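What follows draws every value from the coordinates through simple rules; no lab data is involved. Since this is a predicted model, take the numbers as computed values, not measurements. Cβ atoms are built from the backbone, for glycine too; each structure is taken alone.
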Structure 1
Amino acid sequence: MNGTGNIPVRRILKQRGFTNIIVVPEQEKPDPNFTTVGYPNPEDVKAFDFAKKLGKEENADIIIATDPDCDRVAMMVKDKDGEFRFISGNQTGVLLVNYILSQRQKRGDIPADGAIVKSIVTGDLSKAIAKRYNVETIETLTGFKHICGKANEFDRTGEHTFIFGYEESIGYVYDTIVRDKDGVNTSMFIAEMAGYYKMQGKSLLDVLEELYQEYGYYKEKLVSIVLEGLEGSKRIGRMMEEFRKEPINSFEDMKLIKVVDYLLDETGSPKSNVLKYYLDDGSWYAIRPSGTEPKIKLYIYSKDKNSEVSARKIELIESTVTGRMNSIK
């Protein structure tokens, strides 16, 4: 996306045998002003506007977009109606975990002490998949200094073998050759995965639906409330303290069963101003101030066997929690 990913991604795809790669000409070369996209973050579906148009013209199966420094990657997948659907960072991570572990099981080389590592605000479907393959899931604070820090820790302790690490903000890493999020290797894995399932007559959307039907519908939503200036910062602080002192105990039938305060509790992670609330149906939400922007972030994850019910749980948690936030002046 007008950055550094063009040559290395095309090279690794070529080396792996992919020849039908089409690059968006307007976004191929470096552009420090990012005139085609404004905000060059492939987490934002608007960043795919040029690629979607070209993808339809060329009848592409998938669109892969790396951010300008090529450490993060996002994708869209063509559906049965010929429209491109955005795959979230959580969903991409789930697909990759499932693909990697299923293929390694076929080869018989999943390490007995294998682990995947994800951030505390990343969804739990990958954890359910990993459990099926007897692979442990370990959670860290956000950021790859923490995620790949676990790989370094495993080298010292011998406790686990690092297989895969990721977080919902479209960062992924496989194995320990690169110890940071890496858009080059991940682009290759996405293409390999899509090609493998295409040979079976499936798209990545089909695979995702199969996983939902097997494990349950894990829905997600990120809500960011921007509060600028000194007063905004103080208000964010008051929100965190109010939720810390007095959590919401229920959302209709969903009951609060556990609270983790990463600032005060002994979690094994460095102290961080994050609150995480677990509900008795497997849903949860987390609140934390942004470390780089004047905003407070609300991460919501629901789980249900029924897709519509899971979506309604997201709406209920969002309306209740944001209503409480907005009441704190």
Structure 2
Amino acid sequence: MVTGGAGFLGSALVRRLIREGNRVRVFDNQSRGRIDRLGDVADSIEYVSGDIRNPEEVKRAAKGVASVCHLAFVNGTEFFYTKPELVLEVGVKGIVNVLDACLQHNVPELVFASSSEVYQDPPTIPTSETVPLSIPDPTNPRWSYSAGKIISEMMAINYGRTRLSRVLIFRPHNVYGPDMGWEHVIPQFVLRMQRLASNHDVVRFPIQGTGTQTRSFVFIDDFIDGLMAILRCGTHLNIYNIGTQEEVTIAELARMIGGFFSKRVEVVPGPPAEGGACRRCPDIAKIAALGYAPRFPLREGLAITTKWYCDNAQLAPAAVAATEET
């Protein structure tokens, strides 16, 4: 069973699981996911509509499964600031309900999707899975997401010590690709660049912060390769980063996207997002030992993603912000 299986990451995982011969049950309420993401495998999955916050619905859905891949969460930095109580409700109730369902039905395996957000501003770059986790400021709503992930990791690990046969945790680092949603830096940059590029040779491009903040983006196909390596070879109670070590500044990202429109970009710094990490780049030695090797350089993945968002710009919600979130 894949919770959140109609989401960006979840649907990509479901398609790969089906392709490799697995029987898959998708649990989702389409509050943010869309079942049409699974249109190409719709006849091969069992879809269960349900709310991860509802314990009875989760228990019914988990009956008879051999593994639960728990991806249901409220993602998107925009929501961390605007709906922190919902982020925490879905996160904390979700992991409690999933664990209870696994215990009731003797499901032996739980695979949990954590996040690079648990590192905040890490003391070392590249950042290994052993770096201490923290909540710098509990009054900042941004930390609602990372707090939910940390709580979920702790519950999965400690229940897994004696109650489950195999618990695996993975921490994605800025996964991107076509149809990833609208509340993230890459789609917002693409849509705004598309609007501005039609009238100017040099695009003045406002961003949050100075542009020196860095991220290491991983293309969706590489992410799924990494997750499948963890499912095949991961060790019980272990945590794995999934990402790349191609670190890029936000200013460089804007210029790269501008290049797809044949425009030069003049980055205009603005106020930073409160609580945003200055740098983020994972140490991927642990997952590399399982055979993981990213195949898509950022420029190649960005070209694919930019084309998708340009071709589908009419689908963007009217309320999509013009500023980036990282």
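In table form, for the structure just shown:
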item	result
Winner on relative contact order in percent (Cα under 8 Å, 6 or more apart) once structures 1, 2 are ranked, highest first	2
Label whose coordinates, when distance in nm of label points 7 Å out along Cα→Cβ at positions 271 and 303 is calculated, return 3.1 (choices 1, 2)	1
Test item: distance in nm of label points 7 Å out along Cα→Cβ at positions 15 and 199 calculated as 2.1, pick one of 1, 2	1
Ranking 1, 2 by FRET efficiency 1/(1 + (r/R0)^6) of positions 135 and 311 (r between Cβ atoms, R0 = 25 Å, to 0.05), the structure that comes out highest	1
Source structure (of 1, 2) for mean count of other Cβ atoms within 10 Å over residues 63-70, computed value 21.1	1
Which of 1, 2 yields -0.65, -0.77, -0.85, -1.14 [log10 I(q)/I(0) by the Debye sum over Cα atoms at q = 0.14, 0.17, 0.19, 0.28 Å⁻¹, for residues 143-206 alone, calculated]	2
Structure from which 11 was derived, percent of Cα pairs over 38 Å apart, options 1, 2	2
Origin of the value 15.8, where mean count of other Cβ atoms within 10 Å over residues 7-14 was derived from one of 1, 2	1
